[in-house]
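These are the structures in question, set out in turn.
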Structure P
Amino acid sequence: MVGGGIGAFIGGVHRMAAALDGEIELVCGAFSSDPEKSKASGAELGLPPDRCYGTFKEMIQREKRLRPDKRMQFVSIVTPNHVHFAPAKMALENGFHVICDKPLAFNMKEALALEKLVEKTGLVFALTHNYTGYPMVKQARQMIKHGELGNIRKVVVEYPQGWLSTKAEDTGSKQAAWRTDPQRSGIAGAMGDIGTHAENLAEYVTGLKITEICADISIFVPGRQLDDDGNVLLHFDNGAKGILHASQISAGEENNLNIRVYGEKGGLEWRQMEPNTLIVKWLNRQTQIFRTGVGPLYPESLAHTRIPAGHPEGYLEAFANIYRNFAHCVRAHIEGKKPNPMYTDFPLVGDGVRGMRFIEKVIASGKSKSKWVRF
């Protein structure tokens, strides 16, 4: 692991998700830009001293020299955005698979370089757009893929939060500080942090690609350097129209990611805060409510369900589905086999490039007087 040391939120989430199915073991790490803090974090996690490294460069170099049955097999990158590229690049160049937190990189140049490197090496690369891991999200995707809703006409996706309604970056909040800092977060704030999740979910569920955007981007909190709210009109490659709203100043909201998709025959609705339910509304028949683990469901949904219906599966389980599928593909790569197609369903480096393009185009549209920008 790179990043995720003492006091880091997302590192703990990645470790829990990776460990959930018993297929992945944390064997080493460079957990902080501070070498002493990195080693202290590794000790707290129960790692032997010789596998707790001061820097990610030291970790990759020394691990590569170990016997194949001893060395790490992949690198999990859980750092702020500006520290995604260097460890990912070095890991790939030295033969290690990579799973990386989103967004893919700090800017488009880095994203495209990683895409080329993944293609060149043939190594497995996953991006943790974890909301794609929910069983009911996969059910929605399959219903649309199999034409149950008919031709898709309209997509509405929203991700409102309220945690940055005040200037939390001035209160000592580590999360708020780096996510609102253009030197660490990049050119976007809310749109890069959660807007990319909304963009990714819209494309994943519908199977469509965004072709044009028109964005209204705002900074509501005085003195903040990056956007904290955005409203975006979308055009998709089949002619569908969409609306994307992402906000971190929607006071009182938690993590209310939700999506509605409307086709010729009906529409569906899924909400992250009630993730085990998928509502499908039909034009000429009664509304249906689908529940995680309650058949009949598509195999892709059932394959990502762990426990009997009625026992809630949530954020960590969805996150773990990304790690489990990634692990299956890494194992297949090591053994020279083709992975089971059911477990190749996770966000790839190309999805990360589209996320970076979304950030770039949203900010460009927000600053443009002509507004509509080709994606």
Structure Q
Amino acid sequence: MGDKIRYWIGFNRVSGIGPTRLRTLLDAFGNLETAWHASMEDLLAAGLGPKTVQTFVETRERLDLDQEIARIAALGIHVTTWQDEDYPVRLKDIHSPPPVLYVWGEIKPQDRWAAAVVGTRRATAYGKATAREVAGTLAASGVTVISGLARGIDSIAHQAALEAGGRTLAVLGSGLDLIYPPEHRKLAESIVENGAILSDYPLGTRPEPRNFPPRNRIISGLSLAVVVVEAGIGSGALITADFAVEQGREVFAVPGDIHRRASQGTNRLIRSGAHPLVSPEDVLEALNLDVVARQEVADKELPEDDTERRVLEVLSSDPIHVDELQALCELPISQITASLAMLELKGRARQVGGMNYIRARERRAEYRVE
């Protein structure tokens, strides 16, 4: 673990210093090592309030960074930050992304093709069966399943993804040394073999109720879409749906019995504009995720060549005819059409009719939850 990461870990231990204040420190001092050793006067001049500065100084005096790093390494945990290449790209784009992620397992590039499956801890037989079907179908199609390791829908989604031979990521509301709930320890170990357990909370952070709403923004932030299987009014799954809307993700809700408490939240989501999930394929079709597996193979076996890069540079959200592409790229038409075929397979270009092409873009959610 690099020397510089120690200061990210240190600041992540300071109560009251979140993404906004951390950016303030980076702007003021250039790097966190300088900020960590700064005087109280310099910290105040940088824009931190007196209470925050006092808390920081007290934490700095008592925290042994070497010991903290040793604890993390002993547990086989990897730490990634905003500034690291392996930080999830999709998560980095949300408002106030977590500066530090503790990762047990491995987040891979293909995990950008992900959908969250979340719901109530008090799932009905209908909810359990639906969660299993949805998560299993997504995982079998090459989509990484994201959830929160909680009892009920979450744990079923993780297990179904693993049984389908797919990948799954679990986001905790506690430190990674305190797996919650404790009875899901073996499930967590299985997830690590085909995915990762992650958290933005330091080691030793207990699973307090206040930790879970913020972690839900990570679940949705890692995902292209969020599927709410069952949720009562006030359920944490609805908080995840709210974050998903703010982040421009698609939201799906499973229709349920109007007389069941577990369906009140999902039915209300549908009334507010969420997609009603009639079958697991609805998610794949809405996000063009049915070609994920082929796209991943294409990415690995058919890397972009110079022609593909030149074509991509010309493509935009405005349709352009293949003849105009050829003229702009100054290449033979055969090379242009071959490159377009490969880019379509990789999900990076799309034909919109009449031999006109655009650069493929992600869809955006268009509604707001009441």
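State the single structure among P, Q that was used to calculate helix-only ellipticity at 222 nm (-39500 (n - 2.57) for each DSSP H run of 4 or more, over all residues; to 500), giving -10500. Working shown, then result.
Details: P: -10500; Q: -13500.
Attributed to the structure labelled P.
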Fill in: Label whose coordinates, when distance in nm of label points 7 Å out along Cα→Cβ at positions 50 and 338 is calculated, return 7.2 (choices P, Q)
Q
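If you work out relative contact order in percent (Cα under 8 Å, 6 or more apart) for P, Q, which one comes out largest?
Numbers: P: 20; Q: 13.
Top value of relative contact order in percent (Cα under 8 Å, 6 or more apart) goes to structure P.
Suppose you compute semi-axes √(5λ) of the Cα gyration tensor in Å for every structure in P, Q: which one lands on 33, 26, 19? Working shown, then result.
Details: P: 33, 26, 19; Q: 36, 30, 19.
Going through each structure in turn, the value belongs to P.
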Worksheet item: Upon calculation of distance in nm of label points 7 Å out along Cα→Cβ at positions 10 and 138 from the atomic coordinates, which of the structures P, Q produces 2.4?
Response: P
Discussion item. One of P, Q was used to compute percent of Cα pairs over 19 Å apart, for residues 74-193 alone, and the result was 60. Which label is that?
Written reply: P
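Values quoted throughout were computed directly from the atomic coordinates according to the rules given, and no laboratory measurement underlies them. Predicted model only: the values in this text are computed from it and were never measured. Cβ atoms are built from the backbone, for glycine too; each structure is taken alone.
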